[in-house]
1. One of P, Q was used to compute FRET efficiency 1/(1 + (r/R0)^6) of positions 238 and 262 (r between Cβ atoms, R0 = 30 Å, to 0.05), and the result was 0.25. Which label is that?
2. For structures P, Q, which has the highest computed value of distance in nm of label points 7 Å out along Cα→Cβ at positions 22 and 150?
3. Where is relative contact order in percent (Cα under 8 Å, 6 or more apart) largest, in which of P, Q?
4. Tell me which of P, Q gives 0.95 when you compute FRET efficiency 1/(1 + (r/R0)^6) of positions 54 and 286 (r between Cβ atoms, R0 = 41 Å, to 0.05).
5. I have 70, 52, 31 for Cα extents along the principal axes in Å, calculated from one of the structures P, Q. Which structure is it?
6. For distance in nm of label points 7 Å out along Cα→Cβ at positions 62 and 302, which of the structures P, Q scores highest?
7. Work out the source of 2.6 here, i.e. which of P, Q gives that when distance in nm of label points 7 Å out along Cα→Cβ at positions 14 and 158 is computed.
8. If we compute mean count of other Cβ atoms within 10 Å over residues 174-181 for structures P, Q, which one ends up with the highest value?
Structure P
Amino acid sequence: MRYPVEHPVVILVGPTAVGKTTLALELAGELDAEIISADSRLFYRGMDIGTAKPTPQELRSIPHHLIDIAEPDQTYSLALFQREALRIIADIQTRGKLPLVVGGTGQYVRAITEGWSIPPQQPDERMRAAIEAWAEEIGAQALHAKLALLDPAAAAAIDWRNRRRTVRALEVIFNTGRRFSEQRSKGELPYQYKLIGLKRERAELYARIDARIEQMLADGFADEVRGLLARGYAPDAPALSAIGYGEMAAYIKGEMNLEEAVLLIKRRTRLFVRRQANWFKQDDPRIRWFSMQGDVRSVVRSYILDVEEWQGA
């Protein structure tokens with residue numbers, strides 16, 4: 001297929017449950033594209049229902065990348081994602097196809113749209129163990145507050161419940177003497193890209209979130225989490241910090257009832273949507289926003305194929 005420019009990349013962003021997966025599948029089929037996930041929750045095997053991962057049929061219908069590439073107790077870093085995403089983008093373009101990046105994890109999108117040069121920082125096990133002990137003593141939220149004092153920008157990008165990332169940021173700060181958020185220089189990109197934002201009215205989006213969570217429960221979300229725990233994955237494993245998994249684990253362990261767990265999942269998902277809005281702002285000039293109304297697929301497709309829209313990109 002002929003594209004408007006050489007080496008184009010299209011990136012679909014927007015809040016969870018807005019409809020990125022469905023639109024991406026439709027566009028990929030029409031534009032001879034392959035989908036690259038920029039959703040950190042989809043990296044992990046065995047975590048399908050609670051992450052709203054594309055179904056096996058959807059994964060077979062269009063080539064997908066960076067899904068089911070790690071075990072739940074493995075750490076898949078931002079630097080590793082960036083390296084693999086750039087390699088996959090180049091490979092897709094070499095084969096004459098369109099890379100279609102889809103996801104709502106802001107840092108991962110920024111890493112491939114701003115050309116971040118992420119400095120290699122080898123883990124310091126002694127330092128990490130000391131910070132982990134500190135976290136056990138004061139709690140995850142208090143540890144995150146310490147990070148906020150040292151590096152407000154890094155803290156704003158990290159959910160306080162994600163203790164692993166908070167520990168990592170503090171480890172880098174203590175070892176280098178520099179803010180974690182400042183240790184990413186920017187470089188040139190080997191491609192042109194278009195950032196396409198998808199949006200819905202807040203009430204409609206929240207209703208979709210609630211419906212999705214109820215469907216997850218009907219599809220066996222609790223059994224999925226039971227299976228992960230039975231396989232020996234601890235509730236504080238890196239991947240299980242994803243919204244929903246900790247709450248369902250607490251329910252399974254008898255620490256809260258199902259109604260409490262579901263209410264907490266819905267509340268935390270809404271907070272996550274607000275954090276996503278900080279990464280993908282409505283007034284960001286790099287993002288062209290489309291409302292998920294009417295024949296949005298045709299409108300977005302026309303935008304992608306419009307040569308004039310790529311001029312000066």
Structure Q
Amino acid sequence: MRLRDCRIVFLGTPDFAVAILKKLVDEQLQVVGVVTAPDKPAGRGMKLSQSAVKQFAVAHGLKVLQPVKLKDEEFLSELRALKADVQVVVAFRMLPEIVWNMPAMGTINLHASLLPNYRGAAPINWAIINGETETGITTFRLRHEIDTGDVLKRLAISIGSEETAGELHDRMKDLGADLVFDTLCAYCEEELKPIPQTSISEKGALPLAPKIVTETCRIDWNQPVQRVFNQIRGLSPYPTSFTDINGKTLKIFKATWTSELKLPPPGSFDTDGKSYLRFAASDGWIYCQEVQLEGKKRLSIEEFLRGYRFTS
């Protein structure tokens with residue numbers, strides 16, 4: 001089948017997915033429908049907020065479906081009526097088989113890692129937290145077990161030594177859009193041979209990317225300073241690493257680090273009250289650059305120190 005004749009349904013919710021949907025629209029492919037999350041109350045007024053994908057879809061006149069339950073018969077009937085040849089899913093919830101197996105050519109997913117490494121909900125975060133110097137993006141066919149389907153295409157991406165999760169996320173959006181388009185070109189015209197992940201697995205346990213929870217974000221200052229630094233950049237700008245200072249929560253968005261042998265107990269902090277605030281890890285100092293105290297705005301460390309009064 002020629003790509004231009006292929007009917008595509010796109011499933012996604014956040015900003016990351018918008019870049020991929022935009023690529024399909026810009027290339028004038030037949031996007032016959034978009035499935036995204038229901039509108040949700042947000043802000044002080046609790047007004048209904050549309051997902052980033054819905055906002056883009058509506059602005060470009062695309063048909064939008066927003067099911068609460070993916071097995072709802074009314075939704076399934078609407079989905080069937082779109083007569084998709086293939087579905088593309090990016091940053092969406094887990095799909096039941098009745099959805100992902102509906103098109104004749106199945107469903108293609110984009111994952112932000114070099115599968116089979118970093119299967120799970122937070123591959124960008126965990127690659128940086130674990131100090132990786134390379135990650136990637138992968139397109140693959142969906143199957144029952146999450147992130148285990150046959151690989152279609154992979155692209156390796158280097159990780160900068162000081163790069164944050166947010167910065168890597170933004171680079172991956174455009175690269176992911178190109179990879180999905182290239183995948184569809186070859187896949188719809190039957191020029192791709194899917195590769196089982198078992199054939200590209202390395203020996204040993206695979207690194208995983210589970211959902212980020214509160215304890216993932218809490219800094220353990222007993223760890224080596226490099227590990228703490230990787231945690232800070234791997235969780236920046238969201239959900240952000242944090243520690244306690246004088247009984248309040250302090251989020252750390254950006255930092256630098258130095259090694260040092262003679263240190264106070266891990267978690268101790270030191271400041272000149274003007275230009276630096278540093279915390280002791282097991283083998284060095286973390287120097288805060290951008291922080292946010294609970295209930296306050298995100299500030300540079302100089303701005304923060306000008307307005308903060310330390311208790312004795």
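Just so you know, all these numbers are worked out from the coordinates, no wet-lab data involved. All values derive from a computational prediction rather than experimental measurement. Cβ atoms are built from the backbone, for glycine too; each structure is taken alone.
1. On the way: P: 0.80; Q: 0.25.
Derived from Q, not from the others.
2. Details: P: 4.4; Q: 3.3.
Comparing P, Q by distance in nm of label points 7 Å out along Cα→Cβ at positions 22 and 150, the maximum is at P.
3. Details: P: 28; Q: 14.
Result for relative contact order in percent (Cα under 8 Å, 6 or more apart) over P, Q: largest is P.
4. Values: P: 0.95; Q: 0.55.
Computing FRET efficiency 1/(1 + (r/R0)^6) of positions 54 and 286 (r between Cβ atoms, R0 = 41 Å, to 0.05) on every structure in P, Q gives 0.95 only for P.
5. Numbers: P: 58, 48, 34; Q: 70, 52, 31.
Corresponding structure: Q.
6. Working: P: 2.0; Q: 4.3.
Evaluating distance in nm of label points 7 Å out along Cα→Cβ at positions 62 and 302 on every structure, the highest lands on Q.
7. On the way: P: 3.1; Q: 2.6.
The value was obtained from structure Q.
8. Values: P: 14.4; Q: 19.6.
Structure Q comes out on top.
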